[in-house]
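Engineer: Take a look at the structures listed below.
Every number here is computed from the coordinates shown, using simple stated rules; none is lab data. Source: prediction; values computed, not measured. Cβ atoms are built from the backbone, for glycine too; each structure is taken alone.
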Structure P
Amino acid sequence: MGTIALEGLEFFAYHGFYEEEQKIGNRYQVDIQISTDFSEAAQEDKLSATVNYEDLYKIIASVMTDNIKLLEHIAQRIITEVRHKYPDVFEVKVAVSKFNPPIGGVCNRAVISLIG
């Protein structure tokens, strides 16, 4: 068993609880880590025996195009879509960050993490 991760994926999207957030948009970062058995891929040099990074990126990019209110929902949608494409993975960890969240004070980013 091992892990595959994509870190620091950045998107400009229109998520947020407040209507104004959904109009003006914001920067978001997504990190994903997958735990799976890729021993066959390592031994046989076969892409079909592992999780394809490009597929992961496409799943995340697709979810990020939808208007979603909560970071938690974004993370859960990503986990659900990854598990649909790769049902044999052991664990999927997703962190979603919103830069400069509207909290009434200085905050670099708000981050949520889910494991599924």
Structure Q
Amino acid sequence: MTNSVLKGNVEDTLKLILQKICNDYNYRIKALEVMPDHIHIFIDVPQTVAPCDVVRTLKSISAVELFRTFPQLKQFYARCGFLWSKGYFVSTVGHISEATVIRYIEEQKNHD
């Protein structure tokens, strides 16, 4: 069963929350798409920051802020007790261009 709650006002608010987190931590969003049940984000971070720390920061702060803004999400996720799954995919841009990654992320809404 797909949990499709990241849409409408929740989607818009999540984008603002992620932008604020990235501004606060000196990360730069290059592309972002919020899907109904997950996100695709391409960010530039300082080389001294571990990818797992970036993910942990984005997930933890965004979950707290979304639950604060939309208390009904707590009820929706009451069974599992958390907003984001434990898993994630992280990759670095190397053998493909940044433009290719950005285009891929921007096209995700059309493939849903």
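Engineer: Consider the structures P, Q: one of them gives 95 for volume of the Cα convex hull per residue in Å³, for residues 45-100 alone as calculated from the coordinates. Say which.
Structural biologist: P
Engineer: So helix-only ellipticity at 222 nm (-39500 (n - 2.57) for each DSSP H run of 4 or more, over all residues; to 500), computed for just one structure, reads -15500; which one of P, Q is that?
Structural biologist: Q
Engineer: Determine which structure produced the value 52, 23, 19 for Cα extents along the principal axes in Å, calculated from the coordinates; the candidates are P, Q.
Structural biologist: P
Engineer: Sticking with this one: To test your reading of the models, identify which of P, Q gives 2.4 for distance in nm of label points 7 Å out along Cα→Cβ at positions 5 and 37 when calculated.
Structural biologist: The value was obtained from structure P.
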